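A.B. asks: Some structures to go through are shown next.
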Structure I
Amino acid sequence: MKALIFDVDGTLADTEDAHREAFNDAFAEAGFDWVWDRKLYKHLLSVTGGKQRIRFFLEENDPAFLERADIDDLIANLHKSKTGFYVARLQNGQVPLRPGIEALINECREKGMTIAIATTTTPVNVEALLKANLGEESLGWFTCIGDGGVVPVLKPEPDVYNWVLDRLGLEAGETLALEDSRNGLVACQRAHVPCLVVTNDYTQGQDFTGCLAEWESYEGVDLAKLQALYAQAA
């Protein structure tokens, strides 16, 4: 195992409620009466990408709305507004890292383990989360950051993992990915990257067949434990 590859939303931090509330703020600001509660949002998370998620919601709940001539611009503007509300929450300290994540990242740095990020979220979301929780310099701790802005197709397609592997100069089997969702796991499987799934409230109960292990928390997780899991699978 030569590198750990971290997902972001749901992995580095439990971000989904902050995303959901930011979507609702954006809808209200634009004058729409759409409200995404936790049950609905858990369903919508089957689709990756914020703009794609809005479109999916409309396909299921108001398909006629999608016939608007300005629909693409409207969805893009809603998503831009949502990002602003979400980043404000990050900057206000409302989205801490999951317990155990900071210690794991620090151990990787101390022991020379390469770390990278492979996510479908936008670059500004990644930067804001890292800076708010780990400081300005933390962006430089990761050898590469693959996000929703560097590949045209998001998870569950493997594009972002292939992009990260190419920049790391490593084979898929030389890495271990940390994910929280089925979409993330499937992306790993399609890229042939071994994957540990650590679930959260929004992803518990999903089908994680084929992952190396399914855990509920990062508390007490260190490099030795991850290396043992990797070696056992190999």
Structure II
Amino acid sequence: MPQRPAIVLVHGFWGGAAHWANVIKELHKRGYHDLHAVENPLTSLADDAERTRKMVKQIHGPVILVGHSYGGAVITEMGDLPNVKGLVYVAAFAPDAGESPGGISQAKPPEAFPNLAPDSDGYLWIKQDKFRESFCQDLPEGDALVMAVTQKAPLASTFGDNVTAPAWKNKPVWYQISTHDRMINPENEKMMAERMNPKRIIELAASHASLASHPEEIADLIDEAATETGY
């Protein structure tokens, strides 16, 4: 039997590796035991791509890369490594060469743009009292509160970092659209998904935090990517 691939989960802005908690539990229950969730600094696309690249290079065997939100830009930038067998985008950015998450968002702004607040050190936050309605309106209030308080703010400049050579042009792709996303315009998600000619697009009536609110469906998509790429 072919080797079951390792799964590497890449978080986005305003959250860390723990945002994948529900997906991790679901994948483990299904027999995926080689699971990794990178903790990126969110200081620049180059920094985050290099951190993720280092993790993938430590894995001896096939890898499925999964990116949520800005994590999609990260896997787009570094996902051309030889052992990467597929890319799964979860309500995520998938920029083309010369595109940035910020540029894509400015073309079709998301609903929650006014709820972002920069600080004096250059970091960009979601206002705590607006976090649930912006990021995760389909999660219980307690879970949303924890996400709001523990949010990991990116350097605002990271929004403008352009992708250089998109890995999705050379790797099979799966994409999940959140139709109630307020952090990435769902029209942008649809545009990015369709131009990659993915193996599958699924739509969920979910917030931006679909990885937390719909872990079974996200695990289904990851499992499909793992299976179709050789497992």
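Since every read-out is calculated from the coordinates, none of them should be taken as a lab result. Since the model is a prediction, treat every value here as computed from it, not as a measurement. Cβ atoms are built from the backbone, for glycine too; each structure is taken alone.
A.B. asks: Percent of Cα pairs over 28 Å apart computed as 21: which structure among I, II?
C.D. replies: II
A.B. asks: log10 I(q)/I(0) by the Debye sum over Cα atoms at q = 0.14 Å⁻¹, for residues 54-181 alone was computed and gave -0.77; which structure, I, II, did it come from?
C.D. replies: I
A.B. asks: If you don't mind, another one. In terms of FRET efficiency 1/(1 + (r/R0)^6) of positions 86 and 142 (r between Cβ atoms, R0 = 41 Å, to 0.05), which of structures I, II is highest?
C.D. replies: I
A.B. asks: The value -14500 for helix-only ellipticity at 222 nm (-39500 (n - 2.57) for each DSSP H run of 4 or more, over all residues; to 500) was derived from one model only; which of I, II is it?
C.D. replies: On the way: I: -14500; II: -9500.
Matching structure: I.
A.B. asks: Given 1.0 as the derived value for distance in nm of label points 7 Å out along Cα→Cβ at positions 158 and 190, which of the supplied structures I, II does it correspond to?
C.D. replies: Attributed to the structure labelled I.
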